[in-house]
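Participant: Below you'll find the structures, each written out as structure tokens.
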Structure 1
Amino acid sequence: MNPHRPGIVLILVLLVFPQFSETVYAPVLPQVSEAFSVSSNLAQLTMSLYFAGFAAGVLCWGYLADRIGRRKSMIAGLVIYGLSALAAVFVQSFWAFLIARVALAFGASAGSVVIQTVIRDCYDGEGIVRVFSLVGVAMSLSPTLGPVLGGILAQGSGLQGVLYALVNLAVLLLLWTLIKLPETQKVQPCHDHQRLSMVSLASKMIGDRRIICSVLLVAGMNILLFGYYTLGPFVVANMGFSEQVFGFSGLLMALGTAVGALLNRSLIRRVSLAKLIQWGCILALGGSLLQGLVSLITVESQPVHLVALLLPMVLIVTGFGLTIPNVLGTALVDYKPQLGTAGALLGLFYYLVIMAGLAALSTWYVDTLWYMPMNFAVISALLVLVAKLRPHTV
């Protein structure tokens with residue numbers, strides 16, 4: 001093995017732990033509302049504002065990844081993540097808890113931008129598409145496992161149990177990183193005359209149609225996924241079911257993950273990336289419309305109605321699995337000299353959109369079954385249009 005190329009398992013774990021951290025927390029959202037005596041809308045803000053911290057973090061860590069190196073940036077991010085998770089355990093007020101959540105997201109974001117940069121350091125061409133295909137599997141599988149574990153922890157030890165689990169995760173990841181993550185940066189800043197300032201680079205990216213379409217596609221798919229983890233616990237609770245039932249809905253999501261992964265692996269050499277991205281968006285739209293139809297039907301059996309309402313999420317997650325790896329794997333093909341900073345700006349752009357989208361879903365939340373699928377259908381329809389507008393990768 002190349003000593004400057006980290007193991008693929010470590011890459012995948014560090015890349016997906018931020019998503020896992022967020023979805024393992026989702027089942028305890030109703031408990032956050034009760035613990036701090038706040039409304040469900042405010043409790044949901046702890047999900048949407050997570051992405052505010054994340055957006056700030058990707059900008060910071062991506063910049064530092066180019067300046068101080070990938071390894072040091074990842075270690076610093078994990079330290080902040082662990083300390084913030086520990087602080088969240090002991091705070092007494094809702095607003096202090098919210099600040100701890102934002103700081104936790106800031107630290108966790110290193111796993112996204114720094115490790116994507118590591119992948120782009122170590123792979124190119126068909127190799128990077130294959131790795132991002134594995135990334136897509138991991139990114140769509142990790143959110144499905146999070147609610148299952150979160151539901152079990154919520155049932156047994158509540159909010160505190162979930163927070164302590166995040167602290168333990170931080171310690172384990174920090175030790176693993178210290179031992180196994182090498183420095184992968186190949187070009188030192190002082191020797192690279194092709195670099196642009198961050199402002200100039202941002203201006204260039206904002207004028208790049210591939211970047212704008214990539215941002216909207218990644219953000220839109222994540223709003224669908226995390227919109228479910230934000231709104232789903234309240235939908236399930238209002239239908240009379242426990243947090244653990246919502247947690248096990250992650251198994252349905254895992255089914256979509258497996259289907260998306262298999263489709264991507266079998267089609268990636270036979271179908272253009274542009275087509276795969278378009279098909280992923282169409283699948284998400286189909287799942288949203290089907291879920292909307294189910295929400296309008298009266299079913300006497302609540303368990304049957306719940307299963308019928310959640311099954312279309314399989315199609316949405318399958319679409320996620322087809323879209324995300326193929327967008328991320330090709331988004332920065334024209335930005336090799338500044339992969340860390342360009343990756344940071346890309347992440348900043350799409351996490352700001354994710355934050356705004358989730359905040360809108362929470363702010364205007366209506367306690368009806370049709371609210372979630374109606375919004376998902378609108379978002380998916382827009383994604384189908386954006387996928388057609390995105391320039392093809394040469």
Structure 2
Amino acid sequence: MTTRPSRSRRRFNLALAGAASAAALAPVSLVRAQSRTLKVGVLHPLTGYQGFIGQSCKKGTDLAPEVLKSMYGVDIELMNVDTETNVDVARTRAERLIQEGAHVLVGPFDSGAAAAIAQVAEQRGVPFVINIAAAPQITEQGYKFVFRNFPTAPELVTNGLALIGDLFQATNTAPRTAVFMHVNDTFGKSMAGGINAILPRLTQLPFKVVDTIAYDPAARDLTVEVSRARASKADFVLLVSRLNDAIQLRREMVKQRWNPMGIVSPGSPGMYEKQYYSTLGKLSEHAISNVPWYDPKAELTAAVERAFKARNKDDALMFHALNVGFSFEAVMIAADAFKRAGSTDPKTLAEAIRATDIAKRMMIGGPIRFNAKGQVQGNRSACIQNLNQRPMVVLPAASAEASPVFPVPGYRPA
């Protein structure tokens with residue numbers, strides 16, 4: 001025999017269900033505005049083919065709460081998740097972080113994942129501070145809750161190509177041809193678009209691109225691509241890479257006994273990463289990456305380096321400069337806004353982030369200020385060369401730790 005609930009009990013259950021539904025549908029600001037601790041949802045590719053770089057970025061966010069507590073006097077709780085180098089996973093885990101109470105999202109070192117997370121953040125009205133991702137379209141959508149403290153692909157290309165001209169001038173060389181090799185993911189395609197648009201306008205550069213070769217960043221064999229590049233008889237390789245493919249590429253070049261003047265990246269990761277050195281050893285030498293970098297003379301860099309050494313006894317900040325620097329600054333932007341806003345209300349936080357003005361920073365460039373699109377402008381690049389199996393600034397001269405070497409030892413004209 002079944003009994004029906006009383007009318008009063010039914011009304012109570014309906015009211016309870018209605019309250020739960022209202023809470024679920026209420027703006028995030030009404031549900032979580034009173035927390036005294038800023039909960040930062042951190043998304044990085046800790047596994048998958050970008051896993052090593054994601055782990056490097058995580059080193060920067062992990063040390064942020066301690067350093068920022070001394071700077072701003074605020075408490076920060078990190079909520080770390082792994083995007084698994086997968087755009088769909090990034091999207092669903094961003095949703096989950098918001099459901100679990102994240103006041104702001106940070107990450108994810110990947111343009112495809114950043115675009116997906118940006119959609120979630122905008123739909124849910126939760127601020128998203130991008131640490132590293134260069135696809136320009138991310139901040140061209142009119143979003144109100146998405147912010148990026150990293151150069152766009154066109155900015156990376158412009159800064160990187162200008163430094164190539166400085167490199168040739170400093171080494172009194174004039175290569176005439178280059179083969180352009182790039183990963184075919186969102187970042188690589190954005191960089192390729194920038195290079196194709198900007199390079200023809202830089203008439204002071206003496207070289208032309210004789211072939212363009214796109215490849216999968218998860219590829220395990222680049223024999224065909226390197227054979228084609230070698231057949232172009234280009235003077236040097238203009239490379240836009242990730243980490244694993246950069247290692248595969250260098251190994252295949254040695255296997256095929258191809259010794260161009262050098263490998264030069266106009267602004268991509270891979271060749272300055274610790275794993276690149278530890279995997280390739282001496283074969284990592286002389287690769288050049290024109291990338292945003294930390295200012296070794298900055299007061300904040302010294303503070304971050306002390307915290308990094310305390311957490312990573314057998315590691316060095318120089319092997320994670322870009323990843324740690326921009327990841328730390330992303331959390332710093334959130335902490336600075338939290339301090340000024342005095343609230344974790346997402347809309348209030350977003351307004352405070354938009355008003356950011358941080359002059360004393362870690363990375364090379366002007367103050368951290370967001371334009372109307374949520375993009376920081378004025379970030380700069382340095383010419384980093386692998387010398388003695390470590391990344392060293394060789395340009396600009398004012399910040400140089402060593403002189404550039406180009407062409408590389410062992411160069412044999414085609």
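Participant: helix-only ellipticity at 222 nm (-39500 (n - 2.57) for each DSSP H run of 4 or more, over all residues; to 500) computed as -27000: which structure among 1, 2?
Facilitator: Checking each candidate, the match is 1.
Participant: For percent of Cα pairs over 27 Å apart, find whichever of 1, 2 sits highest and give me its label.
Facilitator: Sorting by percent of Cα pairs over 27 Å apart in descending order puts 2 first.
Participant: Additional query: Quick one: relative contact order in percent (Cα under 8 Å, 6 or more apart) came out at 19 when computed from one of 1, 2, so which one is it?
Facilitator: 2
Participant: Turning to a different aspect of this structure: Compare Cα Rg over 2.2 N^0.38 Å, for residues 212-323 alone across structures 1, 2 and report the one with the greatest value.
Facilitator: The structure with the largest value is 2.
Every number here is computed from the coordinates shown, using simple stated rules; none is lab data. Given the structure is predicted, the values throughout are model-derived calculations rather than measurements.
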